[in-house]
Structure P
Amino acid sequence: MDRDLRLTAVGRRYGIRGPWVLRGVDLVVAPGTLTRIEGANGSGKSTLLRLLARLDAPSEGRISGRPRTAYVPERFPSALPFTAAGYLTHLGTVHGLGREAAARAADTWLERLGAGAYAGTPMARLSKGSSQKVAVAQALLADPELLVLDEAWTGLDAAARTELERAVAERTAAGGAVVFVDHDPCRLAGTPDAVYTVTDGGLRRRTDPPGAPSGPVTVVTVRAAPGGRLPPDAVRIAVSAEETAPGRHRLAVPVSHSDTVLRALLTARPPWHVVSVEPPSHDPQHPDPGSRP
């Protein structure tokens with residue numbers, strides 16, 4: 001994603017005389033950012049996401065920028081004449097992948113989300129949870145520049161929810177943008193670059209500091225090469241980061257984002273030396289104080 005997606009004075013209503021669902025919405029989604037959208041039921045959150053995904057056109061205003069976009073809807077049509085792997089392979093070719101590359105991507109994402117055993121199952125016979133895993137996989141298999149998630153975690157088991165959080169971190173670390181809605185206020189808490197609330201048909205940016213994640217964190221201790229600075233992605237994702245000695249840092253990182261932080265540290269120039277990775281703690285504010293290096 002090489003430039004912003006921008007909404008300028010955007011409004012949306014259904015029918016020429018229908019009430020305005022959204023009006024006067026200004027929003028910039030920059031490359032490499034994570035944006036959370038909040039609001040009451042019926043406030044227009046899903047309408048906003050559909051506009052971002054270019055599935056709906058604004059009734060007024062302008063949307064500029066056309067990143068390659070993937071979308072996970074709140075309700076996914078599962079009664080399709082494909083197997084899970086066949087559907088994903090078909091979608092991969094629609095997104096521009098060759099058939100073999102699409103099939104490999106389909107297998108990879110089904111395995112990552114814990115649905116590999118259902119690759120050959122007809123979509124109409126999948127459970128709600130398995131169908132949701134296919135919905136998530138279809139959005140991720142072609143490495144979108146903009147990922148739009150509307151309650152995408154709903155129906156997933158714990159392992160798949162964690163894997164989706166990991167995938168979100170990978171997308172933003174790779175320079176893509178992610179915009180999401182989720183009913184759990186703790187979902188990805190502490191990591192969004194911006195949080196907006198849809199209210200009275202408009203969009204208001206929250207200015208209070210983001211909360212810390214309530215889930216488990218792991219503690220990573222690293223040592224810098226001469227002149228090394230912590231990579232921006234590691235700093236942004238970490239719940240806390242402290243320099244415990246010259247050139248030695250201790251980072252508390254959400255477990256779902258630990259792979260991304262480690263990758264950022266190890267691929268930095270110059271790379272960081274990972275001294276230790278401690279077991280997860282469920283208290284992000286006090287992560288295993290007894291095991292400090």
Structure Q
Amino acid sequence: MTTTPDHSADGSRPEDLPDDDHEDLPEGLPEGLPEEDDDDAIRRPAGVGESSRASRHWWDRNADEYQDEHGAFLGDDRFVWCPEGLDEADAHLLGEPGTLKGLDVLEIGAGAAQCSRWLTARGARPVALDISFRQLQHSRRIDLSRDAAPVAVVQADAAVLPFADSSFDIACSAYGAVPFSADTAALMREVHRVLRPGGRWAFSVTHPIRWAFPDEPGPEGLTATASYFDRTPYVEQDEQGRASYVEHHRTLGDRVRELAGAGFRLLDLVEPEWPEGHEQEWGGWSPLRGRLIPGTAVFVAVRD
């Protein structure tokens with residue numbers, strides 16, 4: 001699962017880590033990304049190419065910190081949909097127990113492919129796709145540490161899927177790709193294209209209502225300060241105006257229309273409640289906010 005932080009194109013590549021950090025990672029991390037210190041956070045338009053570049057660079061640069069901070073929560077082979085801790089083992093959003101065996105599954109925005117390992121253990125045949133090379137290196141690191149057959153991984157942009165039509169029975173994404181894509185209508189059409197008739201598409205994103213509130217876990221995050229209907233992207237940019245991070249907002253209605261326009265039928269919209277006993281904060285997700293306003297929306301749809 002990848003989620004929003006706190007708040008492929010020009011050939012530049014991210015920095016190598018010191019040898020004493022993640023020393024079991026495979027070699028080959030690219031070099032040359034600019035630093036992102038003191039980047040300005042603003043709301044402004046951001047197109048497809050700029051958003052894709054920013055996502056690839058941001059996740060390459062921050063994958064190590066992300067896995068260090070959230071790896072224990074995510075596990076190596078757990079399918080968790082959201083910071084609220086909704087687990088596919090309990091939710092069955094992809095199908096009832098026993099129905100995944102033998103199915104071809106595409107995990108989009110897979111990060112270190114934790115969800116794909118969970119699917120493999122249930123007899124599915126997953127492919128884990130992510131735009132970030134460094135995230136996929138973490139997938140390889142986990143496989144090596146477990147002395148297990150590696151998860152099949154592909155580095156690609158989710159809006160341009162490198163697969164033939166009707167290649168998969170299920171597509172899923174736990175906070176991956178969808179929030180960072182400038183043209184999610186096109187992304188939905190791509191997912192529809194690679195699914196077989198009757199295929200299921202389930203994805204989780206930040207609940208759209210959260211865009212009206214500051215991304216803060218405390219009381220300051222409980223007062224609406226922006227319009228829910230403002231779709232202007234959130235952008236972090238350097239002094240030259242180059243985006244280092246981009247996230248896109250869509251309303252609930254926008255998401256439903258994108259799915260319908262791509263040829264999907266909505267089966268369910270899950271808004272996980274904050275569970276009792278769960279006290280872990282994750283960026284703007286916290287027990288305080290989670291018990292008052294939804295933090296995650298999970299869309300479950302089927303290709304007719």
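We did not get these values from a lab; they are worked out from the coordinates using the rules stated. Predicted model only: the values in this text are computed from it and were never measured. Cβ atoms are built from the backbone, for glycine too; each structure is taken alone.
A few points about this structure:
- When distance in nm of label points 7 Å out along Cα→Cβ at positions 45 and 237 is calculated for each of structures P, Q, structure P gives the greatest result.
- Origin of the value 20.1, where mean count of other Cβ atoms within 10 Å over residues 245-252 was derived from one of P, Q: Q
- Taking FRET efficiency 1/(1 + (r/R0)^6) of positions 157 and 229 (r between Cβ atoms, R0 = 41 Å, to 0.05) as the criterion, the top-ranked structure out of P, Q is Q, with the highest value.
- Value -0.48, -0.84, calculated as log10 I(q)/I(0) by the Debye sum over Cα atoms at q = 0.09, 0.12 Å⁻¹, assigned to which of P, Q: P
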